[in-house]
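Any read-out appearing in this document is the output of simple, stated calculations on the displayed coordinates, not a laboratory observation. Here the structure is a predicted model, which means the values were calculated and not measured. Cβ atoms are built from the backbone, for glycine too; each structure is taken alone.
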Structure 1
Amino acid sequence: MLVLIYGKTGRLTEANDLLNQEFEGRDRTIETLAAELCQERRWEEVVRILHHEFQARENVLERVSRAFVMDEKWGDAKGVLIELMKYGAEETMKGLERMSVLAEVCWAKGDLTDTKHWCVTAIRGEGSILEKGNPLFAQFVKILVQVCEAQEDAEGAAEYKGLLSFDVQCIHTQFVI
């Protein structure tokens, strides 16, 4: 209860000191505090809370990344989404969906190099389970085409366009996590 009071009153240093200790209900307290800070859009404090390891961390990271995307805080969203990649990136469909959002965030941020990196990792990565017939595959390829066109790389754009087949319908994730 003291942690939540400290968090609500802006005394996050004291809250963090308590959260560095083990106590019954610690994980749930961190989750509750992070949700409240997120709801109040106290972003800097939310990011500080996320440095703690706790059981529902992945869920909280998802919620926070969604909030950052909604507020168009691309840099913060990118950081949280990269942190989410530790929970399974191209090895799971959930990870690939997150990677798609990350690629779109990088695109919105104007970071073409990282946009291309995440797309290529998704479609050609060593551990990628993404198949050519999957709509996410088409989404990643379409983003790669956009990147190549933005970089005035007509040859690269043509190469990626060649990966698209007419029977694959692209889904546009538009930052859905």
Structure 2
Amino acid sequence: MSVKISLLLISFSLYLSLSGFFYNDNIMHNIYVHNGSLNILFRIPQIFLSTIITVIINAVLKQLALTEQSIILVKQELTIKMAIEKWKEINKCFKIKFPIFFILNIIFISFFWSFLSCFCAIYTNTQYLLLRDALSSFLLSMIYPFGLSLLPGIFRIPSLNAKNKNKECLYKFSNLLSII
């Protein structure tokens, strides 16, 4: 549970910091010209880019932190002896992965804390906008998996309902999409 909470906290810190990295002179000028407000449509490319980078970094951190796939591999073993051997092997891997995850967390959190402290101290009028951009990126990252889950079904259903079964390409494409 503590690993998952830590993953959530580092994830949101990552969204907040990466949103701050994309503030440049042009954006700051527009903020101060418009008295601290900025149209969110102007920031959409940066929000998408921030979301993509954060999702990639989160995927790496999730590989280090989450253990469900490894436990499923142990449960799929046919004999208890093989399961014990597999568990010993996976446990050795956990002893390496968890310290790396927590060391990376400490490094990231320290860097994000110092960056955000300096950024918010210098640009006091942008704190609300930074939080809004970070929340937009966070919400976008929570919504896009639904689209990715529906997309394979959109192609698979017509391929399975074809009367002549001549839409094998659609089925293979849906399998490819489901891997993503």
Structure 3
Amino acid sequence: MSQKNIEIKSITALHDYGALRNYYLYKGQPRRTKTSAVILLASFGLLLLNETPYGFPFFKPLGIIGILVFAGIYFWIDHQGRQLDKAAKFVVNTKQELELSQEGIFASWPAARMEKTCPWNELTAAVESDHHFFLFVEPLLPVIVPKFEMKELRIQELHDFISTYTDLVSDISGWKYEKI
């Protein structure tokens, strides 16, 4: 298969990094997010039921334990967010040069004097959302490709190219931006 290389130059805005952070901490692990929400709701439900005539004496301790478990999950998520910030926050407001080839991904951030080369088989994850592509060349170092300034044909070309070489996780809702 002979496809030409794709080159993309962009500047990663703060909202692009925020979208990555949101995906990495919540959408990328939906079971953890749903479980923590269920634990919190069940805990409050047990505490409320404890105050009714139908309450059992063990409802209150279970409700308190559930809230403590929720707090633990929240602190774990916060810890992961701090790790991501420490490793990848340098990309905010930094020019990014990306080249996708048959061999893999070459990304550089000249202002930060950082370069990464990643063969397709070593790519940690590749995700497409409504507004971005996130290519994790390392577990805590993503390449963020914003779609906002791209034309639809270029987005489709990039989607097809990435899908050819790796599993592309789709997180697309179908929402389209239209200029008024």
With helix-only ellipticity at 222 nm (-39500 (n - 2.57) for each DSSP H run of 4 or more, over all residues; to 500) derived as -20000, matching label from 1, 2, 3: 1
Structures 1, 2, 3, by relative contact order in percent (Cα under 8 Å, 6 or more apart): label with the highest value: 2
Top of 1, 2, 3 by mean count of other Cβ atoms within 10 Å over residues 15-22, largest first: 2
Identity of the structure behind 2.5 (criterion: distance in nm of label points 7 Å out along Cα→Cβ at positions 23 and 55, calculated), options 1, 2, 3: 2
Identity of the structure behind 17.1 (criterion: mean count of other Cβ atoms within 10 Å over residues 95-102, calculated), options 1, 2, 3: 3
With Rg and Dmax of the Cα atoms in Å derived as 22.0, 70, matching label from 1, 2, 3: 2
